[in-house]
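Take a look at the structures listed below.
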Structure P
Amino acid sequence: MTHNEPIVEIIRQILDSARGDGERILPDGTWLVSPAPEIAPQAWHHELFAPPLSFEEIEDMENALNARFPTDLRSVFLECNGFTLFGQKISLWGKRRTWERSIDKAWQPFDLVHCNLRFGRPEGCPTEIVFIGSLDEGTNWVYFETSEEEHGWIGVTPRELYKPLKIWPDFNSWIQEMLDTSQDPELIIRDNIG
């Protein structure tokens with residue numbers, strides 16, 4: 001994996017290499033790769049959500065959160081609507097466009113705005129923190145601090161109690177490191193704290 005390629009292209013390469021196990025492309029372009037019956041009968045190891053977000057959708061999310069996304073995160077959203085990789089080891093939330101539960105329309109990312117405004121935030125979490133995804137099947141949440149607008153650093157905290165476990169200088173550095181560890185990003189967190 002080269003670190004000069006756009007993040008979504010790197011993710012597409014990972015999914016392309018796993019599609020021999022099975023894939024499904026939904027009418028909206030969402031790409032499901034590698035069935036995961038050990039998780040659930042209709043689960044997939046990798047999900048790349050589509051269609052990408054528009055500038056207006058990104059701005060609507062930012063307005064709802066009263067925060068501007070880091071530039072590199074905005075770029076990812078212009079190419080996809082979030083993703084879930086390696087059986088929910090790495091997730092980037094996006095915009096849930098429908099709550100319809102039909103087979104094809106049920107495949108949506110966790111809603112980033114909903115997760116920040118409606119779900120219980122980790123205890124002790126500062127108001128400047130915006131959560132954008134999760135690691136380790138939701139055990140740890142990924143965030144940025146709104147005071148770092150243009151090149152905001154990315155952090156990881158346990159889901160239940162705000163306690164930064166590791167910080168990266170930007171979104172691209174975080175996701176690159178997660179993808180480099182492929183199937184066990186938890187190793188980076190454990191190595192950093194213990």
Structure Q
Amino acid sequence: MEVLEHLRRNGPCSAETIATDLGVTPNAVRQHLTNLERGGFVVSHPEKAGRGRPAHVFALTERADSVFPKRYGQLATMVLREVEEAGGPEALDDIFARIAERHAGVIEAELVSLDFDEKVNRVVAWIGRAGTLAERSETPEGVKVTIHNCPFRATALKFPQVCTITPQLINRLLGAAVSQSESIHRHDPYCSFVVQRPTNTY
């Protein structure tokens with residue numbers, strides 16, 4: 001991590017420069033940089049400086065950005081709190097309804113010629129792309145869509161309106177009634193929604 005932090009602070013550097021600044025041997029740094037480059041976290045290119053052989057200079061890749069701490073959830077919470085204070089709970093409701101509508105618009109055209117079960121499978125797969133570990137199952141009440149991993153959990157625990165995105169999205173895309181079964185707000189380990197199956201789908 002020290003090598004990555006050095007490159008973040010100082011920009012592209014040679015192994016020798018990094019070694020000098022960190023107080024370690026150039027060989028140790030080169031070995032570490034080789035592993036980082038193999039993992040896609042740094043990229044190297046030759047850079048000529050004066051006479052002699054060009055020195056290899058190392059720089060961070062876009063992938064390396066994922067290694068450093070992020071506070072996206074904290075920022076989202078701050079923004080939503082400001083929205084709520086400025087416009088009240090109704091403002092938050094409106095924002096999340098618009099988010100659901102915008103997301104639905106992305107895949108609506110793909111569902112036009114599909115039957116109900118095909119639509120459910122396509123919608124669940126699409127929701128799963130966000131890392132939700134979404135899955136469907138059959139229950140006497142209807143089709144249950146379970147979200148095993150909420151990418152917005154920290155924010156959702158502070159603002160329950162976040163949890164309205166999924167049912168509104170499903171309702172818009174499937175044209176069916178949706179009710180919540182499990183919820184992290186009720187201390188369940190995950191959130192799930194039951195989609196009422198149209199009577200003519202069997």
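Kindly point out which one of P, Q the value 1.7 was derived from, the read-out being distance in nm of label points 7 Å out along Cα→Cβ at positions 24 and 88.
Details: P: 1.7; Q: 5.8.
Traced to structure P.
Computing Rg/Rh (Cα atoms, Kirkwood Rh) gives 0.94 for which of P, Q? Can you show the working numbers first?
Details: P: 0.94; Q: 1.18.
Only structure P yields this read-out.
Comparing structures P, Q by distance in nm of label points 7 Å out along Cα→Cβ at positions 56 and 152, which one has the largest value? Show your work: numbers first, answer last.
Values: P: 2.3; Q: 4.4.
Checked P, Q; max of distance in nm of label points 7 Å out along Cα→Cβ at positions 56 and 152 sits with Q.
Using FRET efficiency 1/(1 + (r/R0)^6) of positions 32 and 96 (r between Cβ atoms, R0 = 35 Å, to 0.05) for the comparison, can you identify which of P, Q gives the largest number?
Details: P: 1.00; Q: 0.20.
Largest one: structure P.
Tell me which structure, out of P, Q, gives -8000 once helix-only ellipticity at 222 nm (-39500 (n - 2.57) for each DSSP H run of 4 or more, over all residues; to 500) is calculated.
Numbers: P: -8000; Q: -14000.
Derived from the structure labelled P.
Out of P, Q, which has the highest value for mean count of other Cβ atoms within 10 Å over residues 104-111?
Values: P: 17.2; Q: 13.4.
When mean count of other Cβ atoms within 10 Å over residues 104-111 is calculated for P, Q, structure P comes out on top.
Given a value of 0.30 for FRET efficiency 1/(1 + (r/R0)^6) of positions 72 and 112 (r between Cβ atoms, R0 = 30 Å, to 0.05), calculated from one of P, Q, which structure does it belong to? Before the final figure, lay out the partial values.
Working: P: 1.00; Q: 0.30.
Only structure Q yields this read-out.
On distance in nm of label points 7 Å out along Cα→Cβ at positions 128 and 176, which of the structures labelled P, Q is highest? Could the numbers behind the result be given before it?
On the way: P: 2.5; Q: 1.7.
Largest value of distance in nm of label points 7 Å out along Cα→Cβ at positions 128 and 176: P.
Ranked by Kirkwood radius over Cα pairs in Å, for residues 120-167 alone, which of P, Q sits at the highest value?
The maximum falls on structure Q.
For structures P, Q, calculate mean count of other Cβ atoms within 10 Å over residues 64-71 and state which one comes out highest. Spell out each step's value before the answer.
Working: P: 17.2; Q: 10.6.
Biggest value here belongs to P.
Here, each number is a calculation from the coordinates, and none is a lab measurement. Everything quoted here is computed from the prediction, not taken from an experiment. Cβ atoms are built from the backbone, for glycine too; each structure is taken alone.
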